[in-house]
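Below: a set of structures, written as structure tokens.
Derivation of every value follows stated rules applied to the coordinates shown; laboratory data play no part. Since the structure is predicted, the reported quantities are computational estimates derived from the model, not experimental observations. Cβ atoms are built from the backbone, for glycine too; each structure is taken alone.
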Structure 1
Amino acid sequence: MTDEDSARLALPLLAAGQAQKELWHNEALALLDIAVQASVEEIGRDAPPASPQPGQCWIVGTAPSGAWSGQAGAIAGWTAGGWRFVAPRAGLRAQHLPSGQMASCDGKTWRIGEVRAARLLVDGTQVVGARAAAITVPTSGATIDAELRACVETILIMLQTHGLIDA
């Protein structure tokens, strides 16, 4: 970052008395068009596609080549003026178009499909919260309790499968 770039997205800033301000302004708008409500075709691609369309974006992989060299982890967007890149920053998010899942950047790595939350509410009612401690599977009782034990064990297995309690 320089004094000529914004702090978060490294957008070019206009300077007083600067000639051809429209070039800097248009460059900033092109980068915003890539970064704001970003959507990407693919995550982790190392080589630019052969025939990108204006507005299409990709998240560059860890070993970029060609026009993407030196842009590992960046969002690469194809524009009428060529490739533009938004550097990876913690908190940057993009929708992965093929899966519909969100990808988020921790500053180094992009993670797709992970949702981080303290709890999940549906219509204002908490349906998932922090994981509870493991529940002991019943192991004793009379023969008449066999069906109940099987039922409870099945419930416990499903709760564990869904990650709601420890195994």
Structure 2
Amino acid sequence: MNGDHEWDAALAEAVQLREQGQPEQARERLLVLARTYPQSAEVAYQTAWVHDVLGLEADAVPFYERALSAPGLTEEDRHGVFLGLGSTYRVLGRYTEALRTLRQGLEEFPGDAALQAFLAMTLYNTGSPKDAVSTLLKVLAATSEDRGVREYRRAIEHYADDLDMVEQ
């Protein structure tokens, strides 16, 4: 982290508070850390996350954006930022930004099922239900442990590409 043990401990404590179901207390501490360490992508991400937990999506956006633009996130946290920001944009009706963010996330994390699922929801919201269903069918085929889905995986993937196909 920052090499500052006090900073590390404060961040760890705030994350622990969120994980233990005390998001308000976590938010208070994270806001102080975000003011003190405005260049920290990790603090920005954790601050965004706690805002989302509290249903304060609009307040989460600038922290997600800061986290995405700053260096220093682990791969797992960077993935979380794409997912959180894309989902938050979608919930706020900012569909163009959601599509851009989720697609950028999929460029870095190709085939990620969670990013694809949120992309499908956003495609639906933007009036592209066919693309949404196609995306979800591909995720289902690729990730399902259901025996029937596994048996028909090829067919599901095939028809997902052309949902309107009718054999003559």
Legend entry - With helix-only ellipticity at 222 nm (-39500 (n - 2.57) for each DSSP H run of 4 or more, over all residues; to 500) derived as -6000, matching label from 1, 2: 1
Inset, instruction - Give the label, chosen from 1, 2, of the structure having the highest value of distance in nm of label points 7 Å out along Cα→Cβ at positions 124 and 140. - result: 1
Legend entry - With Rg and Dmax of the Cα atoms in Å derived as 18.9, 70, matching label from 1, 2: 2
